Structure P
Amino acid sequence: MNEVISLLKAHRSIRKFTDQPIDEALLADMIRAGQAAATSSFLQGVTVIRVTDQEKRAEMAQLAGGQPYVETAAEFLVFCGDLRRASTCCDWHGATATEGFTEQFIIATVDAALMAQNVVIAAESAGLGICYIGGIRNNPQEVSELLELPRLVTPVFGLCLGWPDQDPDLRPRLPLAVMLKENRYDDSADRDLIEAYDEEVRAYYQNRAKGHDGAVKVMSWSEQMSGMLSREARPHMRSFLEKRGFATK
């Protein structure tokens, strides 16, 4: 197994960081590595907001659901889907931008995810830890106002970066046979595989709970998914996106 594959398979979310800053040159290199990611139709539909203002960091942590590592990480980046830049190009060349197509929103969102994952891989290759923060979508309007995002720019997720101050266990992933199908979608054998995986996940949580003073979850993967998909998932996002000029048709 080569070093890149080993690095990718060793990914963990880090939520405790040291006080050590990240060198500016290293940060710039990681962002450039992100820019090298694939981008649909050369759109490059991403803008990254580096949040260095500590008051904004503190407010962002609360808007994201009270996640303190948003404040304590050496760097906090917000990846935004950005169609404003391409729309402005239409103005420069006397064309009329066609706004609101769901496909455009998907392209910009995928571009943001691809760029961020390149940044993550670059960061982890340098020994840094990362944690994605999807919680900024709990309050996307407030986040947009805090970062002064214009129309056609929407926050997709945040990213904490810093030097790790913890060494958590790897969280087990689904069996390959559940996720990799050949020629057609066949889930007839998935239940037995997932039930075995459930026990693996339960054991992972039980081990993680050791040494914790507060209440911690000890449940299977399927129980988690049952709970997650049986409740609403940020129903405010549709109206927010429509107001920002996304996904109206």
Structure Q
Amino acid sequence: MRLWAEFGASDAVRLPVHYNHAIQALIYQLLPGDYRQMLHDEGYRDGERRLKLFTFSRIFAGVKKVDAGFITFQPPIKICISSPIERFLSELVNQLIKRTNVKLLGNELRLNSIELPRNPTLGKKAKFYTLSPITVYSTLYSADKKKKTYYYSPYEQEFSQLVSNNLLRKYKIRKGEDIRGDVRFIPVGKLKENICMFKGTVIKAWSGRFIMEGDERLIEIAYEAGVGAKNSAGFGMIEVVSND
């Protein structure tokens, strides 16, 4: 399940180049207090692991300009938000309709429209492109026991395995059951490496086209909840390639 929200504005929308935190903050602000606190503080649990089970796209606009660490969008702008949790999207839609006007890091936006597209039929193999870049990583320890984050490339074997493991956790949390299955992540053409900042942390991520094949249940949860890690920070949102 996902929604596309289009916003207008009386002036150009100016944001830092790394603006994911601003969209995440807007999403949390739109949720009612008790649900917002639960999702922010706890999320949905799988043992000690906590997942938010939502993701969002980068901002789309007809014209944009990057200058001195800021990006300026000419309205209207569009943002896509996705989750397998019905309540999450229902709350967002209700609040957007009620408010119609929201602030995005000081920018006054007015809601033009909301679109709720149907999920596509995906099957056991589908081609996708990224609406926000995908990040996959492991936390490693050096000889002196210092933590180090290693970000995997989609061309490394571990990338597919970690994507599969992550989707199995998401499926278990969403459906309440363990399943056996996996997926293969196959880059199509050359993917672009993105160096992103989120609340002071450098994150390496990848954007472009790829094929995912394997267990269709995992492919479906990838479409709704995102691929890889840090989905609720605006990473891993994908869309089906409809035409080649």
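Among candidates P, Q, the computation of helix-only ellipticity at 222 nm (-39500 (n - 2.57) for each DSSP H run of 4 or more, over all residues; to 500) that gave -13500 used structure P. Out of P, Q, which structure matches 16.9 when Kirkwood radius over Cα pairs in Å, for residues 146-233 alone is calculated? This figure was derived from P. When log10 I(q)/I(0) by the Debye sum over Cα atoms at q = 0.07, 0.08, 0.16 Å⁻¹ is computed across structures P, Q, the figure -0.29, -0.38, -1.40 traces back to P.
Between structures P, Q, where is FRET efficiency 1/(1 + (r/R0)^6) of positions 74 and 178 (r between Cβ atoms, R0 = 35 Å, to 0.05) highest?
Numbers: P: 0.45; Q: 0.15.
Largest one: structure P.
Which structure, out of P, Q, was mean count of other Cβ atoms within 10 Å over residues 50-57 calculated from, if the result is 12.1? Working through the options, I get structure P.
Throughout, read-outs are computed from the coordinates displayed, never taken from laboratory work. Keep in mind that what you see is a predicted model, and the values were worked out from it rather than measured. Cβ atoms are built from the backbone, for glycine too; each structure is taken alone.
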